[in-house]
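Next come the structures, one after another.
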Structure I
């Protein structure tokens, strides 16, 4: 398949039962509909970062379950812990990907996870709270996928109707799967401090202060947060790093 954009033509191939669907949404996946050139941030660090990253396009996957599974596993743990659990989940319940690469695996389907018990997920480093949320999302996957056809606020309500899905998880899915350009990540351990330090020189902040500082960047607060995170900046660190835990041994 060939996909045309202002930057040229992209050649893409896909295999398996969902190949046609994936190719149809490939332009959105790659952010071809992200009009980054029209973004004009206020003077300051975000504007400078935006000008240095003109080629940055924020895509959307159009796959709510996939985004939810990865985001739920990232709740209240370090990135390394979340990635480790996700790899184990794919190894245990995923399937080989179609196509020429024998070393690629697909993430587990919601039907597969919906039938899993907590006791099966604990050895993968997933404690009961995240396991329960993950299974509940899997059981409601069809209803949650329908959020893609809703207005943003209605989609958020649909996502947060699932017990265990809070603002942090919902905003992550809205950004990744829905493609909401204004999705502002809240409930994150580091993001409020990063935003406050970069935009106001304040070492610590809560979500309310972060959203106050991001208000001038509507309707592209997601881009502002992504640019700041990619910049390598960070607020002053006053404590030790969080230790990695072996949940499967608890």
Structure II
């Protein structure tokens, strides 16, 4: 490892407040497969696999104890949002994690250091590396420090709406048949598969959603369909009667 790279990793350690005993683990967690293939070194995909499992365990334990009166369904929805690529990439960008990634020249030209998937995957790999280097207690503190504000936000009343219920209410008032949800395709590796689900209304796909589980994808599809239908409804009513359809705020949490 070069002196420059060692300096970069030390800078990152200061940001995350974690000092590695085995700095090679930290370096590997930031090694994208594009770089690894060219340099013939280990990439971060195995660490990503491990980190994904550790994040689920730690966040599950935390919200289980934090919200003793919440049912299983609510806890699942909170966790799904908190551990999503969108959330992990957002918290990772606070420390500019993408700037520490080792990427091939081609991946750099394609701005791979800014890609949400690369940054989120690197965060998971970093979690895996900290777990192996320092144990569960250290990674628990690290994750709660980084994700507590996200948990607080998504668990707040009114933050997440039940778009499936809102969409069903909308179509029932129109006296249409109930929405039908269908998996359109699945993407990603087996350990981190994502589902793309479409919602059909009156024989037409009105919305698509992508998520780490089917429930999350269905909610996103329902949200997109609801927005489309509300927009169409407003246009039909014209400028005078064009009031937004007021959706009852059905809340998940």
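Bear in mind that the values in this text are calculations on the coordinates, not laboratory data. What you see is a predicted model; the values in this text were computed from it and never measured. Cβ atoms are built from the backbone, for glycine too; each structure is taken alone.
Values as computed for the structure displayed
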quantity: Label whose coordinates, when helix-only ellipticity at 222 nm (-39500 (n - 2.57) for each DSSP H run of 4 or more, over all residues; to 500) is calculated, return -19500 (choices I, II); calculated: II
quantity: Highest-scoring label, criterion being mean projected area of the Cα convex hull in nm², among I, II; calculated: II
quantity: Read-out distance in nm of label points 7 Å out along Cα→Cβ at positions 31 and 111, computed value 2.8, structure in I, II; calculated: II
quantity: Which of I, II leads on distance in nm of label points 7 Å out along Cα→Cβ at positions 15 and 191, largest value; calculated: I
quantity: Read-out semi-axes √(5λ) of the Cα gyration tensor in Å, for residues 39-150 alone, computed value 31, 17, 17, structure in I, II; calculated: I
